[in-house]
Every structure is written in C-alpha cells, then in structure tokens.
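Structures follow.
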Structure 1
Amino acid sequence: MAILNSKKEKLEQILKDLGSALVAFSGGVDSTFLLKMALDVLGREKVLAVTATSLTYPASELEEACRIVDQLDVIHVTIESEETDIPEFVSNPPNRCYYCKRELFGKLGQIAKERGLAAVLDGSNLDDRSDYRPGRRAAQELNVRSPLVEAGLTKAEIRELSRALNLPTWDKPSLACLSSRFPYGTEISQDKLKQVGAAEQFMRSKGFRQIRVRHHDHTARIEVGQAEIKRFFDEKLIAEVVAELKRIGYKYVTLDLEGYRTGSMNETLPVSEHD
C-alpha cells in the first residue's frame, strides 16, 4: 500500500506542476481516474474534459462519459473525431492507431492552446507498454503527456485507487475502439463498424461484460472473459447468438476458446512490429 500511495503522490505532483490541463476523456477506467485526480489537484476551472465522438466508439460509451462528467461536475466538451476520413486509417495498416491519434491529439492540442491550458493528457497506463501501441508515437510527436505512465501506475493499481475514490468505473471492463476488431489490411468502413457495434451491443444485452466481436469478413469471432465462456454450454443462448449475428450480416459465428485478451489482432504481427 505504501508503494501505491507513493505513486499516487507522484501523480499529484505531476499534475500540480502542470497547473492546468485538458484531459482526453473516454469514460473508461484510466481516463476517469486521471480526470478525477486532475480535478482534485487543480480545481474545476483549471481542467477541461474533452470526449471525441466517432463511429469507432459505441453511442452508449458517450452516454456513460456524459453521466460521469455530470457526477464529477467537470467542464466538458465533445468534438467529432474524423479518422474515418483518413485514407491511411481506413486501409487499416498495423500502425492504424497512429493516424487516428495524430488527428485526435492535433485537435485537442488546438483546443488546449485556445483555452490557455498547459497540456493535453491521455489515460495511458504502464501496462499499455507491453502491447503494440502505435498511437504512442503520435502522442510523443504532439507533446501529449501520460501522467499515469509517468507515475508508474498499472491498470490494477488504477482500479484499486478508483475504488477507494468511489469512482463508478473502478471495475468497468476494458474497452478499445471498434476499429480494433478488424484484421490488419481489412478496410474499415462505416457499415462494418455499425455491424460490429450492433453485434457487441447484442452480446452485452445478454449479460456479457468483457466482450469483443472480431470481424473476419463473413465470420464473427467472439471473445468473452474466461469466466463467461462456460455460458456457451447453454444451447438456447447459442441459438440466440447465432440467429442475431446472422441477422446482423455474418454467415458464420465462432467462439474463441482462448477468450478475451488485449490486442489479439496483434498476434499475427511479426515480432519486429512489437518493438
């Protein structure tokens, strides 16, 4: 606990030294914790939360983000992210996230400049360094700060601190934008994003918490948390899932027996891509 408190104090000092900040706010575990800490350290008038809307994020996530900022009483604005207009993003190369983050962070940097805020902050945590994250390069190029990384905080530690702060996101399942559901090289279109979004929304309506529907052309590859895989022994549930995902447009519906894991689409990349 002493180590965790030390990391929290380091985070507080980082934020205090900044003086003011724009927080890229998605409503997830990390950005909610970062926003709460920024508010506590800097005060309401020195913090701005900005949420980007896009087809790559479910509408339900925007609604939840808005509920959280209302609860925290933070100044909040939404902007439209236009990554689906970027050819390099749509073609879905392994560094797809670089183009998305470059576009987003560029907009956030301009807002911060206009409002006289010292820095743009994102919610990256220390664990993110273990996966292939090309968006980090965009953050570095545009001088976006990652205070949770700087303080050495892992996801588990952020959840623990969030619970102590009574944040509603402390046990929220991890979420990534819907573009991560497509194998690299598969073109990302608005129709495909809507298809994946509808499939995952249905799965959540059946009570699944940690869910990914990976889009492989005509095949939906379902990933759920290890503890939830056993639910697929229910023949009635299987029939409902297959029927709905076929209605949505898939021809084949499969269950990944390894279950959900972060960045499963990166498993096909050469080792050099992870460096």
Structure 2
Amino acid sequence: MSAIEALILGVIQGLTEFLPVSSSGHLEIGSVLLGAQSSDNLLFAIVVHLATALATIAVFRNDILTLLKDIFKFQWNESTQFAAKILLSMFPVFVVAIFFKDQIESLFTGNLVLVGSMLLITGALLLFAHYKKDGSRSVGFGSALIIGLAQAFAVLPGVSRSGSTIATALILGVEKSKAARFSFLMVLIPILGASLLEVLDYAENTAVHSISALSLVVGFLSAFLSGFVACKWMIAIVRKGKLTYFAYYCFIIGGIAIIAG
C-alpha cells in the first residue's frame, strides 16, 4: 500500500466512521478499487479506526472530562449511570469479539456482494428511523443494551456502526442529540481495547509486513483530521434529521457494489 493509497483510504475511513454509510464497507470497496488488498489490510484498518477513536475523544473532550470527574466522586449520579449504560452497551460486541473473531476477520476479503447487501440494510434502517416520530427520551439501561446489539451487528462490513446505533436509538424514542452523543461515546473503549490488542499481536509477530510505516502514519493522520470534521458534521446532521440522504446513498453504493461483485 502506497502513501497516496493510505491517504485516500484514511480520508474514507475518517468520513465514513461518523457518517452513517459504513467505514468498513467503504474501506473494503476502496481497497478493491485501488488494488491495495494485502494481508496487512487488517493492520491498516486497526490504525485508522484508532485515529477516528481519538478524533471522537477530541470532539467530546469536555463531556469525557466531566464524566470522569463525576465518576471519581463515587456517587450514583447522572455521570456514573451514563457510564454504566456505556459498559452495558459494550457487552454484545465483546461477546462477538471473543467468540467470533476469526469468522468476522474472514469476511474482510473484498467480498463486494456482501458489502453491498449490508449497505442496503444500513440504508433501510436509516430510512425507517427517519420516518419514526421524534422522541424525547434519554438512553435507559434497556435501550443501551439494544443499541449495543446494533453495534455488535455492525462488525459486518457494510453495516454502519454510527448509522445502526443512532437509527436504533431514534427508533427507540431517544432524543436526537442524545442518540448521537451515546452512539459516538459507546464505541471508544471497544475500539481502543481492540486496537491495543491487535497492535501488540502484530508487534509480537516476527513476519515481515508489506505495509510501510509511512503509509500507516499518513493513514492515521488523514483519518484523524477527516474524522474530527465528520464527527462534528454528523452531530449537526442528526439534530436536523437529514438521515434520508445517507439512506439513498447507501442504496446507490450498495447496488453498485453488488453489481460490481
């Protein structure tokens, strides 16, 4: 993978991680179109996912600092309840990561038919959420678990994590800005934890990898910067209820991917 290819794929990751169009699906499509498929695609995906996680921290830094400060008061306050809901939402994806890791990794092979089909599902979910009556609820413990199940489903290439979790929250009647905030914060620990484990695994592997350090750095920086912009943009989009545009986009790209595949 060249530095130019890493730049393009990093921007794709940064934009699509937060916009509800599936970052994993677009990385698969981009890799196929650029001919950048290799045994190191997973390592590159880990690096750019880590970059977008750090972009999330940068955007929500004030919220995160407030949460941490309140949590260390060791009281059952609003922040500790929110943190408990975040932990509950992570349970389904941890189950998938522990018991189905190899099966999930085997799906990241440039299968455009699978990616396209999952993009169609993402589009349908976004469209359904758009026509659901606006809610005013906060995320409860039951809602957190259901949103967590949506996040676990989004490990499939082509299913948007932000799209599926935000759409699920909206369908459950959660207020728009609260749905976006919960969706973006709930993914931080799983991504950071998975990235750390995979990086350690690669570091211990003595095999020579074809991807260069320059490509990884370029991919990381481009994913971070584009992700920071996209995260702020997506918060505004959810508040305005403009998810239908992304639903139609997913239908178009999904259909093209299926035909190409």
Structure 3
Amino acid sequence: MTQPLRILGVIPARMASTRLPGKPLVDIGGMSMVQRVVQQARGSTRLADVLVATDDERIVDHVKRFGGKAVLTAATHPSGTDRCFEALEKAGVQAFDAVVNIQGDEPFIEPAQIDEVCECLDRPGVSIATLAQVVADDRDLDDPGEVLITVDRNMDALYFSRAAIPFLRNPGPGPRHRQFRFLKHVGLYAYTSEALGRIVKLPPSSLELAESLEQLRWIENGITVRVGLTTHGSFCVDTPADLEEARRKVAAAP
C-alpha cells in the first residue's frame, strides 16, 4: 500500500503590502488575518504541518503567541514560491514529500480546497498542481485581475493569461461563459519537494514577464502543471475595501 504524502502547508506572509500595509496582522472580527488563515489550513486532512513564512519578526512573534509555527525568511525573495522553498529548507527537505503554498490573504479558505489540490499530487507523474473554477460570470473574462487557464485533455495547463482565453472567434448571442467552459485560476499551488527545488532555480521567462504570471515560467521550461477543479469560492483581502467586506462577512456569520 502506498504511503500518503507528507505535505507541509506554507503560508507566505509579508508586512509590506502596497495597498494594505501590515496586512497579515490586520484585525478581522477579533482575530488577525494570518491567524484566520492558519486556523483554516489546520482544518485540512492532508497537511502534516502548517508553517507561516515571513520576513518580519513581528509576524513570527504574533504567530507564536497564538500557538502557530513560523519561520523568518529572507526579505529579498521575489515571490511566495521562493519563500516557500526557504521555509521547506528550514523545516527539513527530507521531512516532507510536498508543499502547498497557501495564500496569506485568504482568511476564509476552505480546508477542503487545500485537500483538493493535495489530491492532484496523488496522481502518478504530477509534480505541480493548482486549482481552477468554471467561470459563471462574463465579468471575470474581462477583468485582468482574474487569470484564465486553458488545459489539455489530461487537465494539464496549456497557458495562463490575464486575457480571456480562448478567444471566441464567432460568439453567438448571450453570455460568453455559456458558449465555452472557461476556467479561472484559484491561487493555490502544490509542489513535490523536488519540483519546488527545481523551479526556484529557474530565471524569469519572457512569457512570465509579459503577463506578470510566475507559473508561465514553469510551463515555458516544459514543466507540467496539473489543474484540479474546485467549486469552493475564494476571497482575497488585498485592499481596505476588501478588509471591510471581510469584517462584514465575519460579523454576519452565525
């Protein structure tokens, strides 16, 4: 019988957010943002451990005070992926088979969604996985903040774009999302430890720089990214308006 993967959940958390400074420590209904993310991640049935990776001692101290685990990582990392790899190195590369990169600004992430991306790694030959949702609103097709994905028959990513892909050459009347199964990206990644160590050594690629999407670097270097489907929504707190909405959601919860 195959042993289950030992998976480390890593939550990158930076104080220096342009639109919402100090984001990990903002209060949402009596609990900090980062504590809510840790609490949700701990609900996953697939994670062996959960670790906050940050470049700020204040976040490390805060996480330890509420009983979480945190490591101090370099302030020079260009992405959360690089921060995840340093966290894995500090936790012990040999101790974990895989890592899930959990966005530190999604306080309502569903534990089941984390399980879904982990399940993709159970399939033979899959070393990197992410999630997508079926588009149900044409506004998502025209929002450059949403990333669209095209996939092959195996659900491996062909391309990620801030544009609506594929382009409908001859659309009929009515909403476009009813004429093709468009997929929008959910920013949750799972990597085998070996794959994570490989991708952090790759230089930025031309497609990545054009779209400002790190995952295009992997595809441009011939690395397969498996895409799993999820029905769970996501809510990213990136602006003061998002923060107020998050506080309203918590206040309205039963």
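Bear in mind that the values in this text are calculations on the coordinates, not laboratory data. Computed from a predicted structure; not experimentally measured. Cβ atoms are built from the backbone, for glycine too; each structure is taken alone.
Could you tell me which structure in 1, 2, 3 was used to calculate distance in nm of label points 7 Å out along Cα→Cβ at positions 6 and 150 as 4.2?
Matching structure: 3.
semi-axes √(5λ) of the Cα gyration tensor in Å, for residues 70-117 alone was computed and gave 27, 13, 9; which structure, 1, 2, 3, did it come from?
Label of the source structure: 1.
A value of 11.5 was computed for Kirkwood radius over Cα pairs in Å, for residues 94-141 alone; which of 1, 2, 3 is the source structure?
On the way: 1: 11.5; 2: 13.8; 3: 13.0.
Clearly, the read-out refers to 1.
Hey, relative contact order in percent (Cα under 8 Å, 6 or more apart) derived from one of 1, 2, 3 reads 40; which structure? Intermediate values should be presented prior to the final figure.
Details: 1: 18; 2: 40; 3: 22.
Of the options listed, only 2 reproduces it.
Assign the value 15.9, calculated as Kirkwood radius over Cα pairs in Å, for residues 62-157 alone, to the correct structure from 1, 2, 3. Please report the intermediate quantities before stating the final value.
On the way: 1: 14.9; 2: 15.9; 3: 16.3.
Only one of 1, 2, 3 returns 15.9 for Kirkwood radius over Cα pairs in Å, for residues 62-157 alone, namely 2.
Given that distance in nm of label points 7 Å out along Cα→Cβ at positions 30 and 46, derived from a single structure, equals 1.9, which label among 1, 2, 3 identifies that structure?
Of the options listed, only 2 reproduces it.
Suppose you compute helix-only ellipticity at 222 nm (-39500 (n - 2.57) for each DSSP H run of 4 or more, over all residues; to 500) for every structure in 1, 2, 3: which one lands on -8000?
Computing helix-only ellipticity at 222 nm (-39500 (n - 2.57) for each DSSP H run of 4 or more, over all residues; to 500) on every structure in 1, 2, 3 gives -8000 only for 3.
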